[in-house]
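What follows draws every value from the coordinates through simple rules; no lab data is involved. Here the structure is a predicted model, which is why all the values come from computation and not from measurement. Cβ atoms are built from the backbone, for glycine too; each structure is taken alone.
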Structure 1
Amino acid sequence: MKKKDGLDALPFEMKLPEKLPFDLSPFQPPVINDMTHKGKKLMVEFKTFTKSKFGKPLGVLISVSNSEDGFDTTNSEEVKLNNDITSYYANKSLSFIQDGISYSTLYMNDDITKEQHKKEMIEIANQMVK
């Protein structure tokens with residue numbers, strides 16, 4: 001299954017980021033989980049990983065669900081995205097809900113500062129906002 005086939009199979013629309021902060025291979029084929037086994041509540045994961053020049057893992061994992069179950073916003077910082085979407089940034093992840101779809105992005109890159117990491121996370125998320 002290709003990335004596009006996975007996107008086309010979903011009963012909801014979503015966009016993946018086209019530009020990532022470093023050179024990565026394209027997203028791997030998605031993993032689609034049917035949370036209720038009835039095809040109504042799905043979670044799909046897209047990921048791409050590599051290693052930095054220092055041998056540390058670099059990667060992006062995007063989880064998207066057609067539910068608004070919410071996130072653990074404890075110890076997270078509220079960050080505004082495009083179109084006035086409120087997101088929650090904590091540690092190496094950023095989460096938001098738009099149009100009943102929950103997005104959670106994990107970005108691993110220990111070679112940059114926390115400030116740069118946050119900036120790049122916001123850039124990744126803004127590419128998914130409609």
Structure 2
Amino acid sequence: MAKKYPLTANQFDGLNVLTGWSINELPDSTWKDIPNLPRKENTISVMASGDCSSEILNGINSIVGIDVLVHETNPKPGEKPGNAYHMVIQKINDDKYPYLMHGPFNKQTVVPHHFEAEDLEIYFEQGTDDTIS
């Protein structure tokens with residue numbers, strides 16, 4: 001079972017610009033403020049999509065999906081050099097922590113959990129925006 005992490009409105013604030021479930025690359029200034037993202041020290045990029053209308057992601061009624069793309073610094077023999085982790089965020093009825101982040105999941109990422117650099121092209125072939133400002 002995935003772990004759950006409460007988020008304040010301020011921690012979620014940079015994700016408010018996501019619309020229409022279009023995948024966008026998040027700037028460092030946005031994802032570095034989100035606590036409990038996996039392996040931040042080895043993160044290559046963070047891709048996210050979301051909308052006010054919720055979608056079921058990893059069995060959770062979610063308003064945001066996040067793929068954390070990480071460089072594997074200690075790969076096992078035959079393992080690809082990248083790992084993708086999927087996090088989902090749901091809106092909950094709590095004044096102090098109005099959002100709940102679930103994950104990490106190894107499924108429902110756009111790329112496989114173990115990926116090569118060229119696998120990342122799919123994020124940009126899907127007609128995504130370059131980067132959220």
Which of 1, 2 leads on relative contact order in percent (Cα under 8 Å, 6 or more apart), largest value | 2
Out of 1, 2, which one gives 1.6 for distance in nm of label points 7 Å out along Cα→Cβ at positions 33 and 49 as computed from the coordinates?
-> 1
Could you tell me which structure in 1, 2 was used to calculate semi-axes √(5λ) of the Cα gyration tensor in Å, for residues 25-64 alone as 22, 12, 9?
-> 2
Can you spot which of 1, 2 the value 42, 13, 13 was calculated from, given it is Cα extents along the principal axes in Å, for residues 81-120 alone?
-> 2
Entry that produces -1500 once helix-only ellipticity at 222 nm (-39500 (n - 2.57) for each DSSP H run of 4 or more, over all residues; to 500) is calculated, selected from 1, 2 = 2
Any idea which of 1, 2 comes out highest on mean count of other Cβ atoms within 10 Å over residues 97-104?
-> 2
